[in-house]
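What follows is a set of structures to go through.
Please treat every number below as a calculation from the coordinates, not as lab data. Worth saying up front: this structure is predicted, and the values here are computed from it rather than measured. Cβ atoms are built from the backbone, for glycine too; each structure is taken alone.
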Structure I
Amino acid sequence: MKWRSQRDGGGRWIFGYGSLVWRPAFPHQARRAALVRGWRRRFWQGSTDHRGVPGAPGRVVTLVPERADLACWGMAYLVSSEDEASVLATLDHREKGGYDRVDVELHFDGGHSSSCARGLMYVATEDNPNYLGPAPLDAIARQVVGSVGPSGPNPEYVTRLAEALGAICPDLDAANEDALALAALLRRAAPSGGRTS
């Protein structure tokens, strides 16, 4: 795996933009809303080990490079030096379906101040075997509705992510955030307008 990341006061920041936003499932010393610049969250990665199965993959997020002024919100976790090796081993297993570690600059406090740190994140690129690539959002919604894997139904993933992002940054809108737009599509498609999970 490719990576290089500076430490922060004896620990390492890990940036989550998908399920790590609401379910890190690893020990951490601090948790802060953060953003990365120049990336956009997209449902372009296939999941055959969490939200789908081989032959019927679900859709989960990865980040793709975009305009430098674009911001992608997520959650950053500071992992102690003592826990770092075991946490990274756990995350390497969790993200084994096509993700690589990438060094990233994290911006805290809405990116309006000088509060930033180096960290790492996991990104799936188009050269991995589970990469599905772009598709119209309604086609992605149809695939998500019919997908389920060992970690649960794919619609639950989308709903939980949209809810968590709304809590982090209430100003996000569906025009600029695919998770919100996809969650809205799934709500409209759900029987009697109920939750999809």
Structure II
Amino acid sequence: MAVEYPNWFAQAAQQNFETHLAEYAGKDNLKFLQLGVFTGDTSVWLAEHILTGTGCWLIDVDTWEGSDEEAHETMDFDDVYATYLSKIEQYKDRIATFKSTTTWFLQSVRKDPDYDFIYIDADHTTVGVILDAELSWPQLKSGGIMAFDDYEWGSHLPLHLRAKPGIDLFLLRHEGQYDTLVKNNQYWIRKH
């Protein structure tokens, strides 16, 4: 019997994706980066609804090792990774997978601004989020969109284990360099 994993994308993120990425649907030569992937529900949705033009790529980066979050404690992350690979199989022509830490990936790739969209949903700690944001910001094109997941998540946790303080600090450090698109359970910005 297959394990049923939660579809956090459909539960908490899909509406923002539909609203703020509609302008990209069907365009050619787009390059998206997703930091934190889990079972690939976001990847599949992007491949089916947005990255449908020619020459489009989604770069997925995750360790597939889980974290200290309570929701991950009972999960078999080898199975989570296998589930992801199964879901994206038919989209391998536009999804590239990197099984690594986000820090390693972001420090190893070119630093040119060539991403149209960056989705940050990996390490939910304050330090992890700001590190992902700072390392990926120079790689986002002018006019590109950066989205942070879990902006309101973790109110029961100590501040250093929540994403929100890291997101807020990043936004303060880059004030004047972006426009806010939406602030709800996620925070979406467009780079100037």
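Match the computed value 4.0 of distance in nm of label points 7 Å out along Cα→Cβ at positions 109 and 141 to one of the structures I, II, and report its label. Clearly, the read-out refers to I.
Given a value of 26, 19, 9 for semi-axes √(5λ) of the Cα gyration tensor in Å, for residues 45-124 alone, point me to the structure among I, II it was derived from. The read-out was computed on structure I.
Taking distance in nm of label points 7 Å out along Cα→Cβ at positions 61 and 181 as the criterion, which structure among I, II has the greatest value? Display every interim value, and only then the final one.
Values: I: 1.4; II: 1.9.
Largest one: structure II.
Going by FRET efficiency 1/(1 + (r/R0)^6) of positions 93 and 165 (r between Cβ atoms, R0 = 35 Å, to 0.05), which of structures I, II comes out largest? Going through I, II one by one, FRET efficiency 1/(1 + (r/R0)^6) of positions 93 and 165 (r between Cβ atoms, R0 = 35 Å, to 0.05) is largest in I. Using log10 I(q)/I(0) by the Debye sum over Cα atoms at q = 0.15, 0.22, 0.31, 0.32 Å⁻¹, for residues 13-52 alone as the calculated read-out, with -0.33, -0.71, -1.26, -1.29 as its value, let me know the right label among I, II. Structure of origin is II.
Kindly point out which one of I, II the value 28 was derived from, the read-out being relative contact order in percent (Cα under 8 Å, 6 or more apart).
Among I, II, the structure yielding 28 for relative contact order in percent (Cα under 8 Å, 6 or more apart) is I.
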